[in-house]
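Presented below are the structures under discussion, each in the form of structure tokens.
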Structure P
């Protein structure tokens, strides 16, 4: 038999909410990416040298605006081509903190290129159907130190040009 005083209230906050409250959770997206006709696109979470944080990948989405299937390859720690762009479409999720928290990790992307990865590890692949959005929740299980990256390489499986946008959610924890 249990009495009312035998129970304690427990609050279970998702780790993403916990990191958002602390000002450590960020979201952002690329500009439009175009693939097809022997070109691919790259979208990466890049933890730069000297950042002093570890990157925890929480979620990514790939929105496919085309009528063709897309193949998304997920790579860890590949060498990124030099012509990449740093996205300006990034924000902390907790905008109540003043001053606003600043991200150390960047979203970097290449809208269209013939260059394929030559290093790193292609850990898995996903198909994104036409006119849909793939949502992949990683829950922080991919952890990248400074100089590491979590990269999506997007290819069209059709004959025409395909357009997509990639978004990421991640948190940053100071290195011990």
Structure Q
């Protein structure tokens, strides 16, 4: 198990058609969401985040982590490096639709500092975890996850910062039941 944040060159994005054993990663913050048609657990981990969504007999587990993190290969639906920008969509059993978009960007130190300050504010919404400094800079990485739920959908927006590389990772994921599929996704 990794004990530090991965470097941006080592980031990976995986989606499983099953839940993962919680001993595979270290959880720093978590929240469980229960709606009438689905249930989800959202966790900020040492490497990024894990979202486990269950509804209508379907389980989806999204993981933003290190490529070196030991994870199972069974029922892995999507596996790719977290580089640049990418959008994917998958329709599952029962008309459930999973959509995601991620964007990893290196920014100027001034922009990184501004984003870091905005995320560091006292936010009562979402999950926030401040990591210790790696020693190179006076501040450590941040992970922020915002969760928006509706009766038939859940939107998860995650931001992870990597101070040593002045990099920001943004991941947006939408889990939708058939009644919510026709609504726009931005």
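Each reported figure results from applying straightforward, stated rules to the coordinates on display, with no laboratory input. None of the values given here were measured: they were computed from a predicted structure. Cβ atoms are built from the backbone, for glycine too; each structure is taken alone.
Largest in distance in nm of label points 7 Å out along Cα→Cβ at positions 72 and 112 among the labelled structures P, Q is structure Q. A value of 38, 27, 24 was derived for Cα extents along the principal axes in Å, for residues 8-103 alone; which structure in P, Q was it taken from? Considering all the candidates, the number was obtained from Q.
Where does the value 20 come from, among P, Q, when relative contact order in percent (Cα under 8 Å, 6 or more apart) is the thing being computed?
Values: P: 46; Q: 20.
For relative contact order in percent (Cα under 8 Å, 6 or more apart), the value 20 is produced by structure Q.
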